Structure I
Amino acid sequence: MYDVIIVGGGPAGATAGIYSARKNLKTLLITKDFVGQTGLTGIIENWPGEKEITGPELMSKFEKHLRSYSIDIKEEKVLSLEKGFKIKTESEEYLSRSVIIVSGRKSRELGVPGEKDFIGKGVVYCTTCDAPLFKGKRVIVVGGGNAGFESAIELTDHAAEVLLFEVSPVITADEILQKKAKEKGVKVFKEREIKELRGSTFLEEVDYEESGKIETVKADGLFVQIGSLPISDIARGLVEFNESGEIITNARCETKTRGLFAAGDVTDVPYKQIVIAAGEGAKAALSMYDYLKDA
């Protein structure tokens, strides 16, 4: 029986694990990996204490810090969570007095014909992972937010030509990123909606709609950066969700089930930022500790 099981290994999960260990609690952290959304990010420039650091480097530091404490870590996929609490993974079952869900988010797909056919064959959701494979190629980034512009900027170090498509008439990325993308030669197009992907073995053509007309552009790669979805299914029946599928919590990271906490990007906390996720992970662990003292 554990005092707490933490589900997720991103910034919120690692921080919750560190705080739980420092409270001398019997802690188990379960995660598929220590990558998450942060580990898939190229350059990070808003993490305090590091003027510039890559996502993989930052997650490596989180993991190293976490493993310096005496807690159990299992790299597995969580299949289910039952009130009580019992967690089932692909290989075992674990019991705990409390649970903190910090499972983060996954990339949102376009949902257009051909997308699934070309995953790994031109369609990409992780720029940091696959950008080097497109050296000298023409690529399209879909998404006019910060993630899209960060992806496009990173791709300019590899691809011969980088186009960025945004479906709406408004670009939401930070001005500093828009300026950097322009300096790096990224070609930005607004009000272009991807309709279909085609090719033989690998992606070759992208159909898009602009001003009511369907146009076609040649492309070797399509980098999808249109947001993300919370990984919250294991909490179904135990928590309340908002319309976006995020877990609703109060100011203490508590859910409607006593002893079940949630933190970070899987929750309805505003502003999905690494520094906020880490802070929420600490808050969840401290709230959990207070709960166990009174239980």
Structure II
Amino acid sequence: MTTVLITGGTGMIGKRLTQLLTEKGYEVIILSRQSSVTSHKQSKFSYANWDIDQQTIDQEAISKADHIIHLAGAGVADKRWSKERKKEIVNSRTQSSALIVKALKDYPNKVRTVVSSSAIGWYGPDTEKSLEHGFSEDAIADTAFLGETCRLWEESIEPVTQLNKRLVKLRTGIVLSNEGGAFVEFKKTLRVGVASILGSGKQVISWIHVDDLCHLFIAAIENESMSGAYNAVAPHPVTNQYLTLALAKQMRGKLYIPVYVPSFVLKIMLGELSIEVLKSANVSSRKVQLTGFDFSYPTVEDAIAQLCSA
């Protein structure tokens, strides 16, 4: 049985990915910081311990793995970006990558593929060119905080290629899921009939349904021709206003009121994070589509309809 080792497996994406992998017959080992987590005999997955701060990892888990999916990292939007929080966001990614590289170097293993999460924060605000064609993977990293974070993140996992491991980096867009993230926030005010459009609402959102993202991680394992960076976004980005109103129509029919939340209010509420909330980033899925990957939810209407009916 093929074994997949997952970091960040207890998060929103990790939980769904574990479910889909086990349904396909993979054995899954989830690396957890909680030594108290136990594996249940009835489960199709198990837990192993690692400690990023101490740079320790379960050697047996490494020896069993055929593939590693690296999702671990502190949530970018969970808290305001204080100096300490920024450091935590970067270190949680680079130090966990360093631990994986060290383990693959120090311990005997049969790992063939490492698939590492990254993010479309790599890209800066839209330009005339990106608005027309979308940002492609060969664009240089933005110099703002998230761009720099993504650059350091990707660089930190890159040394696995020197150990003869195939490396795939998935630059994830805004993930639409009922289990957390932006989509849940979008739905909150709609429950009382308010469609909250952020800023001008004209900023482009490059999004992806959580199931398509998880299937893309699986494709990165199974398709040995995939290597390097790929934008994990759906083929049809939309504006914030478009997404918000599409969701409002699905949830409320005509019983909602569009309300524009001014940029200055978002800046007061979110601090520096508001820059990313208001940023327009039209990101291209062309490279992923050229691999033959088939999106189950290519349009935001498809994604919203499925999520609202789940």
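Every number here is computed from the coordinates shown, using simple stated rules; none is lab data. This structure is a prediction, so every number in the text was calculated from the model and none was measured. Cβ atoms are built from the backbone, for glycine too; each structure is taken alone.
Work out the source of 62, 38, 33 here, i.e. which of I, II gives that when Cα extents along the principal axes in Å is computed.
The read-out was computed on structure I.
Thinking only about mean count of other Cβ atoms within 10 Å over residues 77-84, which of I, II has the largest value?
Once mean count of other Cβ atoms within 10 Å over residues 77-84 is worked out for each structure, I has the highest.
For percent of Cα pairs over 16 Å apart, for residues 213-252 alone, which of the structures I, II scores highest?
If we compare percent of Cα pairs over 16 Å apart, for residues 213-252 alone over I, II, the biggest value is for I.
Have a look at I, II and say which one yields 0.4 for distance in nm of label points 7 Å out along Cα→Cβ at positions 261 and 277, as calculated.
II
Suppose you compute distance in nm of label points 7 Å out along Cα→Cβ at positions 197 and 285 for every structure in I, II: which one lands on 3.8?
Traced to structure I.
When FRET efficiency 1/(1 + (r/R0)^6) of positions 109 and 141 (r between Cβ atoms, R0 = 30 Å, to 0.05) is calculated for each of the structures I, II, which structure yields the highest value?
When FRET efficiency 1/(1 + (r/R0)^6) of positions 109 and 141 (r between Cβ atoms, R0 = 30 Å, to 0.05) is computed for each of I, II, structure I gives the biggest number.
Given a value of -12000 for helix-only ellipticity at 222 nm (-39500 (n - 2.57) for each DSSP H run of 4 or more, over all residues; to 500), calculated from one of I, II, which structure does it belong to?
Only one of I, II returns -12000 for helix-only ellipticity at 222 nm (-39500 (n - 2.57) for each DSSP H run of 4 or more, over all residues; to 500), namely II.
Which structure, out of I, II, was relative contact order in percent (Cα under 8 Å, 6 or more apart) calculated from, if the result is 17?
II
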